[in-house]
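Okay, got some structures for you below.
Coordinate-derived values only; no laboratory data. A quick note: this is a predicted structure, and the numbers were derived from the prediction, not measured. Cβ atoms are built from the backbone, for glycine too; each structure is taken alone.
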Structure P
């Protein structure tokens, strides 16, 4: 159907790929320079935007007021994750009305990044918001939710007609802990080399925070060593990862291990390319074209 980007620069990275025709940017775009870039990008492919406040809506209206086509904008809703989003169904309806009466814009629907494991509450929130919008005379074409932990339960919110899941393409330690997948389903691993074994119970690998990242997602440690559940990745510095075991760690300098990261998305963004492996056969490499796009 298309792709979902957070940052404008991520969407720009895909602008030269002919197969990408539909992009949803789920982020408040703020600032004249970014809005100018956004308008240029909107001529390359179909873009849907989100907003959770009147300032962003006014800025988008000023940007697209003279455009040949109306720009689709969704209202971002905070359904419990505590990040961006309007705080109530009533506020969602108010902002939807403001979008619809703003020059150059049209209201497309509701969008949320939901809290994991609270599908019933999210469904009630979105149902009420949709009802208020419809009573106000607005068509609610799309209700977009997401999150890989709950993707296999997305049918429990039938009001949602678009679902965005990202981590599932690789799976990672966090999704194993959620019960969404098994270790055998984790496609992204970091191949690391043991560079030091200072003690019988401690080893150091060449993957530190620059690769595994400091993202814990509430977990203890910074990854899972495949086939070695007795080892914990308990500490990182920039270039070093520390592995510890209660008994003999049974590693030697030069050994290679594969670590499933806590959060695959962040790790992929730290590296220039992904090496495709099937079994022990290297099939090729893929450049991470949106790597480091943070503006």
Structure Q
């Protein structure tokens, strides 16, 4: 059995690995061996099988998405999300789609991609296209660019967002060559995820640097996770490490109300306190917005308004 999986301390944790499959690339496994905070995001936990009233695998209704376009999701008027893959370099145990990815609608064929492009063209209010999944960067460079170019050529589209955790969990994937190709279109922004300063390794900083040097704005969407980063000092260490890597701390998300992640959720009042205390100790360039993604809400909700 995998050396890391040997660390599972109960039969229930092993069952969690069956219900929500374990996956991690070599780099992520090595980082988990050095960082307890990162390891907690990787290893299955018996608590993932605990049922909570009113919490299911699909709080945002993705499986019932009414866009009518295969592999495309639209929750907000000015942006759409396109599912480019159903795989990641690491299966994060706090993932919003942890119970959905195995059977998610993923855009693969030219015909499916053309339908997504047509959907956007028919809605001129859409100006922001998120390439997500799974992780788009599990695809070969040419496949990544096929998605990017399909939307970047549209005059109405201002931003093609690459939603990837590769700089954190597999930084070697973000090569200078790929970054240069992504930057050439002038519309790509990268949304990455780092949850602890341990993750901002020299390799990760270099990967982010490749994107920045190619002219790609890089923003970090951190997830607030109990036992990982739910202290002021830990968060400030992360924000400062991101700034040194020229990555903008953008959001700190309350963990989504998804089945199997309740043990990661930080109480709202504590999240409010963390947001307030961080704001008192770091300048605006290093301070992300603390928000929650609420099913049915018209926007990301600042925690201080909840």
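Determine which structure produced the value 18.2 for mean count of other Cβ atoms within 10 Å over residues 87-94, calculated from the coordinates; the candidates are P, Q.
Details: P: 18.2; Q: 21.9.
Considering all the candidates, the number was obtained from P.
Using mean count of other Cβ atoms within 10 Å over residues 127-134 for the comparison, can you identify which of P, Q gives the largest number? Walk me through the numbers before you get to the answer.
Values: P: 18.4; Q: 21.2.
Largest one: structure Q.
Can you spot which of P, Q the value -9500 was calculated from, given it is helix-only ellipticity at 222 nm (-39500 (n - 2.57) for each DSSP H run of 4 or more, over all residues; to 500)?
On the way: P: -7000; Q: -9500.
Among P, Q, the structure yielding -9500 for helix-only ellipticity at 222 nm (-39500 (n - 2.57) for each DSSP H run of 4 or more, over all residues; to 500) is Q.
To which of P, Q does the computed value 17.6 (mean count of other Cβ atoms within 10 Å over residues 79-86) belong? Don't jump to the answer; show the numbers that get you there.
Working: P: 17.6; Q: 23.1.
Source structure: P.
Consider the structures P, Q: one of them gives 2.7 for distance in nm of label points 7 Å out along Cα→Cβ at positions 119 and 167 as calculated from the coordinates. Say which.
Details: P: 1.7; Q: 2.7.
This value belongs to structure Q.
Using relative contact order in percent (Cα under 8 Å, 6 or more apart) for the comparison, can you identify which of P, Q gives the largest number? Walk me through the numbers on the way to the answer.
On the way: P: 12; Q: 16.
Top value of relative contact order in percent (Cα under 8 Å, 6 or more apart), among P, Q, belongs to structure Q.
Given 69, 40, 31 as the derived value for Cα extents along the principal axes in Å, which of the supplied structures P, Q does it correspond to?
Working: P: 69, 40, 31; Q: 50, 43, 39.
So the calculation was done on P.
So mean count of other Cβ atoms within 10 Å over residues 31-38, computed for just one structure, reads 17.4; which one of P, Q is that?
Working: P: 14.5; Q: 17.4.
Of the options listed, only Q reproduces it.
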